[in-house]
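The structures considered in this document are given below.
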Structure P
Amino acid sequence: MKDRIEVNGVEFMRVDSAPSGDRAVVVVDRGWIFAGDVTVADDFIILSRAVWVFRWERIGFNGVLENPKADCVDIRRLTTQVKIPVGAEVFRCPVVDDWGL
C-alpha cells in the first residue's frame, strides 16, 4: 500500500503516516545524524528515545527518512538522552513518532 499519492504535481501523504509529534531527525555539524523526541532547553536540543543514524547504503538520505528499517540502513538505539548545542544543528526533519525505533 502506498503512503503517498501525487495529484496535479502535488504529493500528498497518508494522515496516519504523517509526523504527529515532536520526533525529528537532526543533522548536526561534522556529519552526525540523530533522531529522537525533541525538546529545547538552556541552549541545548535534547533528544529522548534517541537513535543514531550510523550509516546507510544505496538509498540516499531521503530513502533513510522514508524507510529507516531498510536492510541497507544501520540505526543504533541509544540508552541515554542526546544533548546537542543549539548552534551545532544544521537542519532537522520531522518524522513519525516511532521513527527509527
Structure Q
Amino acid sequence: MQRLTMVRYATKPEASAENERLSRAVFDQIRTEAPNDIAYGLFRIGDEFIHLFVNLAADSSDVVTETSAFHAYQADLAARCATPPQPTRLTVELIDSYGLGNG
C-alpha cells in the first residue's frame, strides 16, 4: 500500500516567512537525497500552509519526516502556528495518475 498525507495549518503572520524558509529547507534536502517513489508539494494561501505528500512505494512518510531539515522545521512549529497542523493520513492504493511517475 501507499501513503497519502495532507497537513493543513495557519501560521502567525509574523512567523509565515520563517515557516516558509524552514519548509523550503526540507525540499532542498530531499532534492539532494533524491528519494524514489515520492511526490511532495507545499502550497500557501496567505498565512495558511498545505503540505501534500505521496509515497508510491510504502505506507510511510519517514523519507521526509526523518530528515534533519524536517526536524529543524518541526522544532518550533507549535510556536509559529495560529492554527495547529491538522494531518490527514491515508493508506491507499494508487489506481491511476498523471504526474506521479506512475502514468
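All of the numbers you see were taken from the coordinates with simple rules; none came from a lab. A quick note: this is a predicted structure, and the numbers were derived from the prediction, not measured. Cβ atoms are built from the backbone, for glycine too; each structure is taken alone.
Structure summary
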quantity	calculated
Structure responsible for -1500, with helix-only ellipticity at 222 nm (-39500 (n - 2.57) for each DSSP H run of 4 or more, over all residues; to 500) calculated and labels P, Q on offer	P
Read-out relative contact order in percent (Cα under 8 Å, 6 or more apart), computed value 48, structure in P, Q	Q
Structure responsible for 14.3, 45, with Rg and Dmax of the Cα atoms in Å calculated and labels P, Q on offer	P
For 3.5 (distance in nm of label points 7 Å out along Cα→Cβ at positions 8 and 40, calculated) the corresponding structure among P, Q	P
Origin of the value 1.6, where distance in nm of label points 7 Å out along Cα→Cβ at positions 24 and 88 was derived from one of P, Q	P
